[in-house]
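Chemist: Have a look at these structures, which come just after this line.
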Structure P
C-alpha cells in the first residue's frame, strides 16, 4: 500500500503546483481548499481500487469519503470561487499582506503542504478499509457520517444565505447552527472523521483523522485565522459573539458578561 500512497502524493504535488500557477494569474488562492477536499475523494477511490480489506468495506468507505469530499468541494467552488461576488478568502489575503514580495514563493509551499496534508488525512481511510465483512460498527459509522454531513451542509448553507444578503455586510451570522457555535461547519467536519474510527474498529490509523484535523483547526489553520479576520472586519460585534457563543462544539449561548 505504501507505493500507492507515495504515487498518489506525487500526483497531488503536480496537481497542486498547476493550481498554484492558476493563482499567479487570478491572485486568488481560495480554490486550494476545494482542491484539498477533491483530493480526499480521489484518494479514497484509489485506496478502494488498490487497497486491502473486504470489497464491500472498501466500497463503503470510498463512497462516504467521496460523497463528503465532493459535497464540500462543490460548496466551496460555487460559494467562494465561481460566485458572482466571490473574492479571495480573507485568510489568504492576510497571508499575502504578511509575506509581501515573497508571497508567491510561500504560497507555493502552502499549496504543496495542502497536498501533503491531504495524503496524511487520507490515511484513516486505509485503516477503515482494512478488515472483514461489514458489521454493526460499520453501520454506526455510516450513521454518524450522515449526521456529520447533514450538519456541515446545513451550516454551510446558512452562512452562504447570510452572506448573500447585502444588508448583512459587516454583521455577524447568528442564524441556525451559528447561534450555538462560532464554527459549526468545522465541528461537523471534524465529527465526520470519527465515522472512520467506528467503521475501522478503532484501528490505529483511523485516529489520525480527528486528531490531525483538530490540531489544524485550533493550532495551524482554520479557527485562529478565521477569528482574526472576523475581528478585523466586524470588531466589537464579533467580540460580543466570542463572549456569548461556543467556539467549536454547539452549546446554548451564554449570557453577555
Structure Q
C-alpha cells in the first residue's frame, strides 16, 4: 500500500518515547494559524511511497531505535488509514513500537462504517496516540483551525474505550490558548479518561514564519511573540488542576 509522504526523519526525539523514525504524511484538513508545516496541507502533494519501502529505511538504522520505534505524523495521518494499517502491520510483525501523532480531525463517530472498521483494526496495531488538542472551546477552536472540535473530543472518548495509550499535546499561544479558564476546562475534560499517559504543554514558537515567507504565504500570527518556556510550565499546572479535580469528582472505579 502506498502513502502520500511529505518527508522522513531518521532520528526524531520529540515524537514519542525514545529515538524514533518519523514519517511525515501529506494532507491535512486543519488550517491551524500557528502550523509550521503548511506545505503538508494539500491532499494531492507529497511522494507516493510503499509502506514496505519505508519500513526498509527504518531497518537500516534499527539499532538506534531501541526504546523507540516508528511515529507517523503530518499532515494528518488518519487521512491515510489504509497506508497506516499496512505500515503498522509490518512494524508489529517485527516487534516495533508504533505511534500516531494526530489532531483527531478525521474522526466522526457516526461517520463512514467502513472507515470506522478500518480504524478499529488500526488501533489494534497502535501502541500510542499523541493527540494534539488545539482548543477546548468549540468557537475558539474553529477560529484557530477553521474546523470544529466535536469529532476531536469524541476521538478522545473512542481511544479511551479502545484502551489505546494517549499523550495529550496542547500548544499554548499568547492571547489565543493561554486563557486559564480554557486550560482548566481542557484538564477537566481529559481527567475523565484512564488512558492518558502524559501531558505536554508546549510553548508557541515563531520558527514557522520563515517557511511561510518562502512559500509566499501570509502568516497570521507574524506579530505574536513566542511563549516563554517558564510561562508554559506555569500554565501546565492549571491543566493538571482541572485534571485532578475531574478525577476527584468521578465515582470510585474500585
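Chemist: For relative contact order in percent (Cα under 8 Å, 6 or more apart), the calculated result is 17, so let me know which of P, Q that is.
Modeler: Comparing all candidates, it corresponds to Q.
Chemist: Taking Rg/Rh (Cα atoms, Kirkwood Rh) for each of P, Q, which is largest?
Modeler: Details: P: 0.98; Q: 0.95.
For this comparison of Rg/Rh (Cα atoms, Kirkwood Rh), the top structure is P.
Chemist: Who wins on FRET efficiency 1/(1 + (r/R0)^6) of positions 24 and 56 (r between Cβ atoms, R0 = 41 Å, to 0.05) among P, Q, i.e. which is largest?
Modeler: Between P, Q, the highest calculated value is found for Q.
Chemist: Here helix-only ellipticity at 222 nm (-39500 (n - 2.57) for each DSSP H run of 4 or more, over all residues; to 500) has been calculated and equals -23500, so which of P, Q was it run on? Before the final figure, lay out each step's value.
Modeler: On the way: P: -23500; Q: -11500.
Only one of P, Q returns -23500 for helix-only ellipticity at 222 nm (-39500 (n - 2.57) for each DSSP H run of 4 or more, over all residues; to 500), namely P.
Chemist: With mean count of other Cβ atoms within 10 Å over residues 168-175 coming out at 19.5, pick the structure among P, Q it was computed from.
Modeler: Q
Chemist: Where is distance in nm of label points 7 Å out along Cα→Cβ at positions 144 and 176 largest, in which of P, Q?
Modeler: Once distance in nm of label points 7 Å out along Cα→Cβ at positions 144 and 176 is worked out for each structure, P has the highest.
Chemist: If you rank structures P, Q by mean count of other Cβ atoms within 10 Å over residues 112-119, which sits at the top with the largest value?
Modeler: Of structures P, Q, the maximum of mean count of other Cβ atoms within 10 Å over residues 112-119 occurs in P.
Only the coordinates and a few stated rules stand behind these numbers; no lab work does. This one's a predicted model, so the numbers in the text were calculated from it and none came from an experiment. Cβ atoms are built from the backbone, for glycine too; each structure is taken alone.
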